[in-house]
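The structures considered in this document are given below.
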Structure P
Amino acid sequence: MSNPLLLSRYIVQIASECAPVIKAGGLGDVVYGLSRELENRGNCVELILPMYDCMRYDHIWGLHDAYKDLGVPWYGGEIKCDVFCGWVHGRLCFFIQPKSQDQFFNRGYVYGGNDDPMRFAFFSKAAMEFLLKSNKRPDIIHCHDWQTGLIPVMLYEMYQYYGMERQRVCYTIHNFRHQGSCGNEILEATGLNRPEYYFHYDRLRDNFNPFALNLMKGGIVYSNYVNTVSPHHAWEARFTDVGYGLGHTLEIHRNKFSGILNGVDYKLWNPESDELIPSQYDLNNMAGKAKNKKALREKLLLQDSEKPVIAYIGRLDEQKGVHLVHHAIYYALQRNAQFVLLGSGTSTEVNNRFLHEKYFLNENPDVHLEIGFNEELAHLIYAGADMMVVPSNFEPCGLTQLISLKYGTVPIVRGVGGLLSTVFDRDYDQDHAPEKRNGYVFYQQDNKALESAMERAIGLYYEYPKEFKQLAQQGMECDYSWKSAGSQYINIYEHIKNIKYEF
């Protein structure tokens with residue numbers, strides 16, 4: 001009997017992002033990293049993406065025409081698209097460019113339009129038309145987040161009757177907070193029509209707004225398999241308010257729902273080979289980390305001292321526990337530590353608040369707040385910091401703590417989602433042996449809880465430096481590459497490839 005893990009499959013990933021050419025968040029990293037892992041395992045992988053005007057075109061090699069004047073049915077008429085093809089760091093990508101006065105993807109941004117549901121409904125429709133008319137028949141169509149939630153709906157209700165009856169869909173949800181709420185104009189535009197049919201509670205009707213459709217719910221209902229990006233977050237989505245109203249839908253479809261922990265692309269994030277840091281190092285030779293710490297201080301004009309450097313890298317918003325990020329800065333300074341922040345607010349109010357803090361703390365030699373994002377600086381902070389604070393309100397998976405572990409930067413995290421699946425408290429974790437523990441965990445959302453974890457980490461740094469170094473090295477031994485996730489996705493593909501498509 002053949003080993004299913006050795007079989008070659010034809011997989012098409014359809015998403016709104018793929019790093020580094022289109023990256024608004026962690027979704028882009030996941031789409032790229034998973035695609036590369038699947039290819040490394042002998043599968044044929046192609047990606048279909050929108051062709052934004054704000055893409056990093058310098059990361060595309062060999063961009064050329066793939067399909068001219070693709071006709072996409074829309075509102076009873078047709079919109080023509082050009083489809084371009086190119087390689088993004090070895091991944092074969094198709095970019096859909098509509099020729100429409102709506103300028104769906106020529107706006108200088110990836111997300112943020114009032115008509116985002118319509119923009120990505122069109123992208124989903126165009127992606128299906130491209131597969132149909134170019135005669136591409138993948139074994140698996142892998143969709144991501146609400147932006148592609150309509151694809152399994154259209155496949156089951158329309159395209160299976162035009163020669164795509166053998167295609168199967170895996171649908172990955174990266175963030176339940178954004179679900180793609182819209183009205184029946186989406187049905188008219190895409191040709192699904194029949195609002196009385198789709199507004200049924202068992203199909204696309206929003207669980208709490210009877211006058212709205214929910215594109216993410218459609219993806220859950222119609223896909224052959226659904227997953228989110230960590231096992232603990234899958235539990236949270238079903239049984240807590242982190243599912244943002246979709247808990248009942250997930251309960252109904254629990255037999256096809258699970259959590260698969262994201263991986264980190266160690267080709268990009270690895271202190272042994274990272275070309276964006278001054279000194280490479282590994283767990284057996286940590287001298288380079290000390291040199292990177294010195295370089296970080298020099299770059300950010302922090303005073304050279306024996307103090308630990310505590311960092312935060314990420315968005316500044318409610319999801320990331322912005323109130324605790326703010327408190328962490330001042331608690332670190334109070335406890336004789338330095339603090340470095342790299343991030344920007346997703347709202348003007350939050351951004352201005354941290355700009356005010358930056359101005360207020362500007363003369364303090366133990367703190368630097370970098371409002372914005374800089375990829376090169378991020379690498380240096382991971383390599384130079386001693387600890388990384390990740391105080392998220394909710395975190396489906398999280399990459400910050402995974403990268404920190406690889407760089408020997410001890411994570412201090414709140415026990416939610418993927419953070420709880422990957423960081424094991426040095427002092428209190430009962431499920432892992434002491435030599436497998438790798439950081440600090442707190443659970444409440446208040447300042448005292450954060451202080452308790454930070455105090456334990458800072459205390460170990462000062463009082464037991466050898467044990468702190470050992471904890472950092474234990475984190476570096478963790479393997480959060482794409483290997484495990486790749487195996488789990490392939491098992492899912494094999495499972496759904498041969499099942500009958502039933503709704």
Structure Q
Amino acid sequence: MTSMERWLDANVGRRYGNFINGNWEDAGRSPTAIRNPARKDQILGYFASSSAADVDRAVSAADHAWKSWLNVPGPDRGAILFKAADLLEERAEDIAFALSAEQGKVLAESFGEVSRAARELRFCAGEASRNDGITLPSEKRSALALTIREPLGVIAAIAPWNFPVVTPIRKIGPALAFGCTVVFKASHLTPWSAVKLMEVFRDAGVPNGVVNMVMGTGRAVGDALIRHTNVKGVSFTGSTKVGADINAVIARRFVRAQLEMGGKNPAVVLGYQDVTKVAAQIASAAFACSGQRCTAISRVIVLNSLHDDLTEALVQAIKKIKVGPAWDPEATMGPLITDEHRVSVLRTLAAGLSDGGQMCLGGRVLEDGDLVQGHFLEPTLIDHVKPESRLAKEEVFGPVLSVISAGNAKQAFQIANSTEYGLAASIFTNDVNEALTFVRESGTGMVHVNHGTASEAHMPFGGVKMSGFGSYSIGHSNQEFFTTEKAVYL
């Protein structure tokens with residue numbers, strides 16, 4: 001028995017309620033059972049199914065706390081966030097075990113996510129001392145003209161299930177740094193990680209009411225949260241459809257939106273020195289988190305002359321992936337989040353094959369031995385995908401990679417830009433002019449040259465078209481969302 005399995009035996013089956021105004025509440029009479037996606041017979045815990053009344057109490061607590069939190073000096077707010085980052089690292093094993101248990105990703109990815117969350121939180125802690133304005137020459141010699149930044153107010157932070165540690169940190173960290181307070185709605189599929197995060201912020205010294213968490217579904221909790229009159233900003237990460245629905249509701253009240261949504265990210269391959277290294281970069285970006293991430297590479301657009309060599313290299317790279325539960329030390333890719341999601345991925349995969357795509361590798365539901373207890377699917381490579389096919393246009397959000405051929409660089413760029421999404425893109429080339437042309441012409445918010453779609457903890461993160469709306473997150477661009485600008489004539 002591994003250390004994670006022993007940890008699970010000692011920690012599963014407990015009840016968890018909301019975190020409001022610094023206090024843990026009872027889970028209520030009808031809590032929701034959360035199961036392990038790698039072992040669906042294992043109930044991890046029972047989590048509150050909240051109501052609009054719970055949301056109202058949480059928002060009221062956040063609104064009351066904001067009136068004092070905004071007056072805490074930035075460096076003092078930052079000191080609390082630095083402490084929270086330290087606690088994330090000190091509790092990395094506990095948090096990673098819970099994360100892998102409820103989301104399914106392998107332990108190496110979970111530990112990496114916790115580490116990334118700590119790095120991003122430290123950047124946010126520094127931002128608390130960098131809430132900057134500008135000074136301009138006044139028209140009068142006896143005056144000054146300047147701008148200052150003030151905190152927006154109560155923020156609704158709505159996070160997805162695929163990165164249940166780093167994405168909430170990406171919202172809560174800058175909110176607190178800039179003087180806002182938060183009501184956090186975790187995904188109803190991954191609430192255990194949210195519990196761990198609330199414990200971190202509480203123990204770091206965040207005052208009561210500054211961070212609150214309400215559990216439940218989007219229909220029961222999310223809708224009440226975005227409609228609450230005391231919510232001044234909504235930071236959402238999830239599907240494009242839900243993001244558009246949220247924006248339609250809050251725009252009527254001129255509530256600020258920060259929306260991170262879907263992607264259909266291409267890797268354009270025009271040249272290389274080592275095809276094996278390129279294939280490894282693409283495979284890593286395509287199949288991390290079982291392909292369940294908005295920045296996953298899902299399309300490879302390769303020149304005809306390079307197609308055969310690259311496809312063979314991709315096959316060899318993908319064959320090295322070992323599918324299994326998180327506690328398997330040899331596993332490098334976990335299950336999908338639910339069986340319903342696996343069915344959805346298989347439907348899109350079948351549509352791609354019916355449109356003329358050819359199965360190159362994988363595509364099989366894994367039910368051998370203990371894998372029958374989880375939502376496992378082989379990493380899949382589909383060749384000869386047509387640029388106009390459903391598989392080439394729609395976000396799959398699973399371990400499926402498509403290969404599309406192009407006659408030249410211009411055609412490759414056109415195919416890369418031919419979807420409604422615009423989150424991230426990669427180009428692999430030996431020609432600096434090709435690289436710079438793609439950087440300029442790519443219809444995405446983030447462009448990567450000669451590496452996969454991994455972001456960094458201090459760089460703005462976001463997309464264009466149907467992939468994003470509002471200020472980018474992670475970097476200093478967060479200031480544009482979490483603060484308002486005031487012009488001062490002195």
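For distance in nm of label points 7 Å out along Cα→Cβ at positions 15 and 39, which structure out of P, Q has the highest calculated value?
Top value of distance in nm of label points 7 Å out along Cα→Cβ at positions 15 and 39, among P, Q, belongs to structure Q.
Computing relative contact order in percent (Cα under 8 Å, 6 or more apart) gives 18 for which of P, Q?
Checking each candidate, the match is Q.
For FRET efficiency 1/(1 + (r/R0)^6) of positions 23 and 255 (r between Cβ atoms, R0 = 35 Å, to 0.05), which of P, Q scores largest?
Max of FRET efficiency 1/(1 + (r/R0)^6) of positions 23 and 255 (r between Cβ atoms, R0 = 35 Å, to 0.05): Q.
Each value in this text was obtained by applying a stated rule to the coordinates, not by laboratory testing. Computed from a predicted model, the values in this text were never measured in an experiment. Cβ atoms are built from the backbone, for glycine too; each structure is taken alone.
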